[in-house]
1. Tell me which of 1, 2 gives 3 when you compute relative contact order in percent (Cα under 8 Å, 6 or more apart).
2. Compare volume of the Cα convex hull per residue in Å³ across structures 1, 2 and report the one with the greatest value.
3. Taking helix-only ellipticity at 222 nm (-39500 (n - 2.57) for each DSSP H run of 4 or more, over all residues; to 500) from the coordinates of each of 1, 2, which one would give -4000?
4. Comparing structures 1, 2 by distance in nm of label points 7 Å out along Cα→Cβ at positions 229 and 413, which one has the largest value?
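Rule-based calculations on the coordinates, nothing more; no lab input. Predicted, not measured: the structure shown is a model, and the values here were computed from it. Cβ atoms are built from the backbone, for glycine too; each structure is taken alone.
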Structure 1
Amino acid sequence: MVSHEKREEKMKKYTRLTFITSAMMMLSTQAIFAQTTTDEKSSEVTTSEVTTVAPTTQEETTTTTTEQVRTRRKREVSNEETQTKEVEKSTYTGFVTRDGVTYYHINKVPITRQWKQVDQKWYYFDEEGKMLKNTTFDGYAFDHEGVMGTNQWMTIQGERYYVTESGKYLKDAWKQFDGKWYYFDRAGRMQKNTLVNGYLMGDNGALVTNRWVTFNQKWYYAQEDGKAVQNAWKQINGKWYMFHQDGTMYANEFNWNYYHKASGEMADDEWVFDTTYNSWFYIKPGGTYARNEWKGTFYLKSGGYMAKSEFIYDSNYKATYYLEETGKYASDKWMQLNGKWYHFQKAGEMDKNKWVGSYYVKDDGTMADKEWIFDKGYNNWFYIQEGGLYVHNKWLELNQEWYFFKNDGQMAQREWVGDYYLKADGKIAKNQMIYDQKYGSSYYLESDGRYAKNKWVKVGQYWYYFLSNGKVARQQWIDGKYYVFDNGKMATGKHIIDHYEYVFDDNGNVLSKKAVDIGWVEKNGKRYFYNGASQRLGDEHTKKVMDVSEHQGHISNWESIIRENGIDAVIVRIGYTGAEDKHLANNIRELNRLGVPYGIYLYTYASNDEDGVKDANLTLELIKRYNIKPTYPIYYDIEDWRYENGSKVAPTDTATWVKIWKAYQNTMAKAGYTNVRIYSYQYLLQNRLNHPDILNYVDWVAAYTPQLRYQLPYSQPSCGWQYTSTEYVKGLGLVDMSVWFGR
């Protein structure tokens, strides 16, 4: 127990309690007494005079006037006020009980979160100053008067505890009393009518041996050492019993291939009726039940129960049968069962997923009728009309949606039929924009299902222009006055286009235009980079560096992309924690072939330093596999990641990220790779990653702002700023782009 300071001096304790009672109708008055309380600072406190009122008869009470009662009440109020003032002048130390709650005051102030020893007894007072009673706290138990127990059994809120000499009650421990063993759980509660690590505890809490035990309407058997028979057979008095993993006896239930009757005995060479399955079973000699086999005129199904007036599946023949009322299977005929038609072959097998003459029977064996069916052989949908014939070579309206079925009955999907587009679900597209991968363009299908052409269409909040062939216009001027971006949206607001700053109104009209130096600008035959504030960064030697991953898809035109967009170098994602980037092999092969400078990066989902080692090993494995020879650094991409389902998130403390980075860096260094750096974005670097052991290795930072205001303590001769994730690259689309200095 934690030691507690005892008070240096004992206070003189007196209790002043003054009650003044008034004579009331039909009530007897009682004697009132008062006892004064003093402290060491005042040797005496004057109390109100105690008045004893003799009992009165009923007649006297009846004659008491209202004025007398009022006078007496005034005198009582005056006395109470006098007593209150005297108490406030005094300093009280001791127990105080209010509303059934006990406190301990020192100089009128209740102690909180403290132990207190009074008359050799220990008490504890919580954060509100309340004495703990009939409860446990920090391994100690307190009785209903708040006294901490020692060397005794205690019942707290219906649970039994044993408190040791130190005051701590036993927890997660065995204890022998009078030759009997008891167990106390991690909360200190004595266990009874339960299993403890396989041992059976009786209704009095004592360990049971060599007999049957029942609780919770379940039977158990305790062995000589007190352990219950668990997940095992046991022969008792010449009969076999089986017990579950939790020690309960099997009864009226199956035990794998065996069945145990109500008494728990194993059934042998007999029929049994099981109420759970509401069926008869046959138990063969030796105790196992018959299944997937015929027994006389009865068929015992895979679960062992007897089939009758129902479908059964025979695994030996891998077929479904119907057992008629007589027990014989249906043969070479159609049968209507529960309003559905089925067809059975001569040997009894039910047909399914096939055409039977002009009819189609589905996976469940029922004949298709006025419904959709999916034929795996054609990998497409058909519509079966009423009567069983499929629709072919015609349009059909179903549930207010139009579909087209080709000559062989297959539903048209993801394709054009005239001016109409049939979506993946076969429906005509209407009032929506679709993307056709075959033509590499978006189209807009109007309310009648035809594609829009030579017109503007507002989709959601944006305007798009569709050309004569229906394709959406991209990155071009329309009628010389409106501009549409690569995604087809009409420009509004302020934008930089070909080194001009345009201001468009909400209708796309140009309000103003002025030349600006933003982005990559050529002057006097040299190329420079200007930030969003038109400030030139670096000189003509700054590099235009693009980073790519599987999100850009398979890139087959690397040479033209590099040449036509003035790309100086590429940073290639090799993968992420535990996985390789899908297009890594192609990207590295092409960059090596073309001699384009490149670096690599791995996106991490690491949670600890062990993950950091795994990330490094994956990096080394991929470098070796694809003959990667980076001229730019190897980057460890650290971001605030989160799984899509939210089940796991990135570490939030700096220390963990330092350990992860050190583990990755050291593993790479041991393999001979020292040009290993960190990529991240400025907010994370200013907060969670703000540590010298990390910042000293950061030389590539993302900040999609007009200016890079965050100054890193770079120790490297070169550094990169990823200034956008939406730079248009001809032949590829929108990508992440960086400007590099010092290369």
Structure 2
Amino acid sequence: MASSRIPGFYKYSVQERLKILHDKHHLNEEDYALLRNGKGILRPTDSDKMIENVIGVFGLPLGLGLNFLINGKDYLVPMAVEEPSILAAVSSAAKIVRKTGGFRSKAFDSVLIGQIQVVDFRNASKAKNAVLQNREEIKNLANSLHPNMIARGGGVRDVEVRILSGASRERGDMLIVHLLVDTRDAMGANLVNSMCEGVASLIEKITGGKVFLRILSNLADRSIVKSDCTIPVQLLEGKGYSGEEVRDGIILAYEFAAADPYRAATHNKGIMNGIDPVVIATGNDWRAIEAAAHAYAARGGRYTSLTTWGKNENGDLVGSIEIPIRVGTVGGPLESNPMVPVMHRLMGIKSAAELAEILGAVGLAQNISALRALATEGIQQGHMSLHARSVAIAAGAGPEIFETVVEKLVDSNEIKVWKAKRIIEEIKSREEAPQADLYLQPTEEKLPTGHGKIILLGEHAVVYGSHAIAAPIPLAMQAKVSETDNEGIHLIIPRWGVEEQIRHGAEHKYSIFKSLELILDTLDLQKQNMKIEVFPYVPRAMGLGGSASLAVAIIRALSEQYKLGLSDTDVSRLAFESEKIVHGTPSGIDNTMATYGRFLLYKKGEPPFMETIRVEKPIRIVIGLTWVESLTAKMVSRVRQGWERNKKVYNHIFKEIDLLVKDAVKAIEKYDLQQLGELMNINQGLLNALQVSGREIEELVDIARSKGALGAKLTGGGGGGAIIALCPDNAEKVAMAIKNAGYQAFITDIQ
């Protein structure tokens, strides 16, 4: 698995986080689509088959615990929980522990205990011995009931017998027979229960008694997980406390829990705050895990802490947890929820034992954070801002004012819903809602640049000779080329995690490398030792001209570094050749816009027709990002195939789009935005006819129009990517509606 460190993950929107997980290969295509489209939610019709009297589905937030390094392996840990602070707490602790080599965790066995209660026998000792003497017969009978489990290496491992003297007032002693069952990766509850049922008559025959209960025990003390970590004191210091003070405070807080059951109950509840959400997210029985943990905490006759904390000879803080955890990774109950297998794949787990080891480490991480908070400023302050977030939600604070409401709540020291509502009213009355981040700002750095773009009308048809209207946007690509002592050509794009040496003639996974090779060959620079740094502000594969602006920025940077004196025409022509590699049959509009950065009416040709469009004042546009990659080459190919099958129909559509574009130019010149919006809407309908729209695009178009946009349509290749909405008077309202739906939105002016 890729690293579980994702700095700043909390700052992104939900859709952006999913895209990051997909780009880093934590999510495959199918799972990414499932989460992105909200298809992983359990449906009422499915849940009606799981329990009785179903009336709906009750949801929980699903988040990720980050930074976990366990037994040398990185893990992203899914957690389904409504309580604030838990995700932040475990991620913070895991970040500290990974600096010292991570958690060490070991699961011992995967054994469940099935109990068979026997009463009404004559002699307890004789009955016990009789069972032990016939244990092989009992094992063989139980195992014969589940041959598939035996084939997987599981089954009854042993038989134990306990005598409960005088347990029943009327029937006296009880004989309790334990079947120790290895259920491998299955949860195993039903299997163990059926084994107990299956051997009951044999045990009655052996003991001469009567079997009453035959049932699984949730005290899984034969499936123990032990996890530990070591933290040098310098990693504990902060908030005005030395590392030694924090260490000693953690130890003292632990000693309180170890000695007092009242404190231990809260101490262990905190541990389960970390474990239970992972158990839920992975489809396991959190109630069974809870029961086992608390029973195990009282195994010595007094309820105590599940963790221990102390210091070693170097003065490091040393912590450990010992806890019974019996979970499964296969079986019907796990597969009934469509989200469960997605979470298993996200974690990259291969066995139930591996999942149990993760759970032990998560419990220890949660305990570290809780004790550290108690040892420093106290846990109340640590919870305050997170509690304020819950209160702000309950009071109805929208995303545009949410952080402001939280901040004012914390400052007031009155974390109450009524207080939050009053703050919301004050903010709205003073119009304090922070909207500045919605507006695209020009890139300030003076580096060779390729412009991003939107197509107002005419995409796809422009490939077949129709006109198109395109406008530059402040988002851009920038590049810098410098000499290096390292041999070869090195491409570095920090924001995308790209750091590659371009090897001439090598097979390339991404078209960007092949197009760069073409550029270097054309400019006769393939033998130079250089470092190419790219600073992308245009999001990838969103239909905003990213590939063309990338090519233009690099070409201009190469021209500047090696004094090539390339003209804009030269730059655009070479970028067009690069676009052929990326998109197959480009129209030329993207490289033209990336090079010239002007509001243009465009038609392909040799040379292309370009006419600058002038407007009396800026036209305000909202750009909505679906975060579904717009693979332009794929969409262009789809239209090409449709055109080849139905040339007459497609040529008619292209002609209609061309007429729309010409009418749109007139509307722009007259500043008739009502007419321009109508034309955009009609263009979207024709793009739908070309089958290049998509579910997310249609959702964003509908949101924009319902919030008052004069027109809305996809822009670029389609199939995902971005939409544009014409919003002269209500851009902020439309942009916030898009963001509230879980997407990203920006506001820009074209002129």
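1. Values: 1: 3; 2: 11.
Source structure: 1.
2. Details: 1: 455; 2: 225.
When volume of the Cα convex hull per residue in Å³ is calculated for 1, 2, structure 1 comes out on top.
3. On the way: 1: -4000; 2: -14000.
Value -4000 for helix-only ellipticity at 222 nm (-39500 (n - 2.57) for each DSSP H run of 4 or more, over all residues; to 500) corresponds to 1 out of 1, 2.
4. The structure with the largest value is 1.
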